[in-house]
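What follows draws every value from the coordinates through simple rules; no lab data is involved. Source: prediction; values computed, not measured. Cβ atoms are built from the backbone, for glycine too; each structure is taken alone.
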Structure 1
Amino acid sequence: MGALADRLGAGLALRRQQDLYRRRLTLQSAQGPVVQLGDRQYLNFCSNDYLGLAAHPRVIAAFQQAAARYGVGSGASHLVCGHSALHQELEEALAEFTGRPRALLFSSGYMANTGILTSLLRRGDHVFEDRLNHASLLDGGLHSGARFRRFAHCDVAALERRLAAADGVKLVVVDGVFSMDGDTAPLGELAATCSRHEAWLMVDDAHGFGVMGERGAGSTEAAGLDDTAVPVLMATLGKALGTAGAFVAGSELLVEALIQEARTYIYTTALPPAVAGASLESLRLLREESWRREHLRQLIGRFRRGAGQLGLPLMASASAIQPLLVGDAATALGLSERLRQRGFLIGAIRPPTVPAGTSRLRVTLSAAHTGAQVDQLLEQLAACWAGA
């Protein structure tokens, strides 16, 4: 079939040889603490459904009711005829909840980040990104045409040196909670540094929104920062809220500019209105049921204490993401498979998602888990780790 087919085949063969080949799981059940895979049930510790809302009866009912009224598709982009009353209501609710004047929906977090960055930045501008930022942030920065600079992970002093040496438009971009390490950005220090150097700060709070802060409004709430300190706040709906899509929240100026400029917003079909309806119900549950965040915090503490007692190599994280550093890809893959044989789903995260030599098991906890299930996980981790 020619040179291209040869290259693709060689690439796949190399991935298999290096234990980096990715395979999908096909579930026969809804997301939850227990899922069905084939003819077996597994305790699920690899989902980002942090508050256990993805299969909540009220969220399902809201989705069904919205689908009955609005159908299952939007039919067009937001700027043609795809923007429904439910989309509008959700944007207004997200703006109010995050304390921003406006919010704008995107079909996915990846589309939000790439759309935001390629819209705000021009050739000759400066964009500074944490080295461990999500791929969508890195791609958006690279595709923007701006002068792209990465700084050492959470190293505010290194960022300050780079900002001091730059003139013109400057945008600093970080994750609120880093998706593979689970640690949090020093947002207060970053905001102060940006203010000193007249730079805007953008925070991707995909893994903090709904979980962190007194009300669950995310990393910026936990850090006590408003829209002046963080002019660009992005978060996803498919993690703590358990639905799908993403949004950016900020000023009237920011949102109107994105509506006019963001290609990933303009040239794609809008989210189904039913997803917006379900997300509205999830947001109501987030407001009403603070016990979910409290229970999740208790489970995180329980897991970390137990892992520490067992001598498991946990990385520094206070979030629902609890990575166990393994090292090489083959060992991480083997541990994941042994855990699956024992009835536990935990992903083995390998390069290029993480740097070489830092492969890990990425344990994620949910408010839907019980303390007993976390104890079972610790018992099996200890057994598998001893045999690694």
Structure 2
Amino acid sequence: MTAKLFTPARVGTLQLSNRIVIAPMCQYSAEEGCMTDWHTIHLGHLALSGAALLTIEATAVKPEGRITYRDVGLYSDETEAAMRRVLESVRRWSDMPIAIQLAHAGRKASSDVPWKGGAQIPPSHPDGWQTEAPSAVPFKDDHNPPVPLDREGLARVRDAFADAAVRSARLGIDAVQIHAAHGYLLHEFLSPLSNRRDDEYGGSLENRMRFPLEVFDAVRSAFPSDRPVTVRVSGTDWAEGGWTIEETVAFAKALEARGCDGVHVSSGGLTPVQQVPVGPNYQVPLARAVKAATRMPVAAVGLITEFEQAEAIVGTGDADFIALARAILYDPRWPWHAAAHLGAQVKAPNQYLRSQPMHHRDLFSAPSED
């Protein structure tokens, strides 16, 4: 009997070979929003991992929507051309489907790269800029307050998401994931801790969901109908008075009604006072709640490191997919090792077939004719 982790599944019209997806992971290695050779190396080796789907890191739809000055963007012909060069190289050697996460960092933008501390950079600095958000509420008390988005600003952001979706389609991207998690702009609209507006975009749950849903509609309309659009959410803020799993379920239902093809459930990132119960499977109950309330495929993520652990998550129906981030950076052949452990098969490039261990002679699926 084949392990559930290695059975095929669909996200919308996209057929995936197994239930392992590679989560988007910021590399902070772009130049003026443009991908570099680092991205060719990074995405290239992950595309040979045996996972079912590779997701490009949080990609800013506007320059001021970048988390840092070294973030990838998709908002100009130059950023699109740079991404095309990387994708052409990766696709030459891998047929793994590729998704992209479209994002706007909101009040958490204009930050330094993590290995330099990640502090917010003031607008007066050459590497900084004025941030924008639902309300003039900074992420930390000592941060420069963001400028609240007015109606024209909301339209610009919404149109920027749509434009990035059009560029993604031109690049042959197989799926789009909209980033509405981790305290970035769309999550900031959802959470009452960051959204203090008194217009139709603030206050009630319906109002707080309004702009993220408008962005989803814009992206769904701009991206080809035969390719899936999914959303990444934070299931909870892990903070008193913040966004809750019950609200996440309501948001997921609203997305499903608009044609969303899947939800990737993470958590936190909205406030520095969050109290996160970090441990193996700590976010799985959040994914389970969304899956129980919708018919969409649901991905669980967060400290999923062990093979039997991953198999149990999909085998029991807590989620349809497991998403790997740091675990697959540490072990880029994690899917190979999981397949060997669970007695399944995984795809490997012809150049690596001779690495198959003698005691796992059926590990690799049949090679291509290339």
Structure 3
Amino acid sequence: MPFTELQNELNERAAQGLLRQRRTLQGPQSPHILVDGKEYLSFCSNDYLGLANHPQLVAAMQQGAAQYGVGAGAAHLVSGHTQAHHDLEIALAAFVKKPAALLFSTGYMANLGAVRALVGKGDTVFADKLNHASLNDAMQLSRADMQRYRHNDIAQLAQLLEKTTSGRKLIITDAVFSMDGDIAPLPELLALCEQHDAWLLTDDAHGFGVLGEEGRGSLAHFGFAAPRIIYMATLGKAAGVSGAFVAAEQVVIDTLINHARSYIYTTAPPPALASAVLESLQLIEQGDELRAHLQGLIEQLRNGLQGLPWKLMPSETAIQPLLVGDNQSALELSAALRERGIWVAAIRPPTVPQGTARLRITLSAAHSAADVARLIGALHELAR
């Protein structure tokens, strides 16, 4: 029976410490969550500014639902594109200082749609080896030639570009790498694009709202802009809601409207979500104190975890990976924290390379200094 084969595969994953399982939260996203009737201090969420349960966003979504209902009813190109979607696209483009923007249901769909719409057979995609799975899948589905370079290795990328003499060239990269927390060298990547007449698609899922002036993201963090940059960011992390967008030159957005299959052939997101994100943009823009508090927590954690047998990877962002190495050891450390009422996810291959299993500690502006001190104390206790 095919089911026996499937079960054997799952059993093998379990034996390797790789079986994935879900946990069910019984309340809103927060540093203090309820799971199976027990309260935990959570360091697992990408809700970097603590907006996912913000009363202003809840009220904005309720108002949006009252005005537009709970479903879009059709794809954007049929009859599902509402004024709320339209207003949000205009606001997002202005926020990241690009000419135009296009909403997608998820960041995964945004990357799939954008890469496939822009390149195909005869073209070449250049990809960082630690890119998110959505970028990897998009590259494969595009049917373009695939060239992967070592993580943030500008010299190797330059060599690969030198050897490519025909077709469109597209460099794709995470801006903030989701499992390592480090930031891509975007200025150097853009310089290569200028030199080799290439596009740069940057996935700023973990930088939007957190980095740069007024939280405008990784491009603002580096203080630069260019027509060659195609910017993607998600709205379910620092923005606290759901969805994603691509911002670029108008001709690029028009191309996506006509060729991005993950945009064309799916029902538009509920308009109420767009209403909530519009409110979120204002909170992000006014959120300097939240970002300053978050930066303080990052420094507190990094200082407090010195001297442990497990090392923090180099990261200046809210993603702070604690490298454990062995799959089972990472699971056991995560479980030991959970017994102490602290929830930190163990990340294992294939999400990260073999031998680099880790605890992915994520901080939020909703955490307090006392919350971080509790995690630091628990890890030192376990190290002893």
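Here FRET efficiency 1/(1 + (r/R0)^6) of positions 282 and 306 (r between Cβ atoms, R0 = 30 Å, to 0.05) is compared for structures 1, 2, 3. The highest value is that of 2. To test your reading of the models, identify which of 1, 2, 3 gives 4.2 for distance in nm of label points 7 Å out along Cα→Cβ at positions 66 and 258 when calculated. Source structure for this number: 3. FRET efficiency 1/(1 + (r/R0)^6) of positions 18 and 146 (r between Cβ atoms, R0 = 30 Å, to 0.05) was computed and gave 0.35; which structure, 1, 2, 3, did it come from? Checking each candidate, the match is 1.
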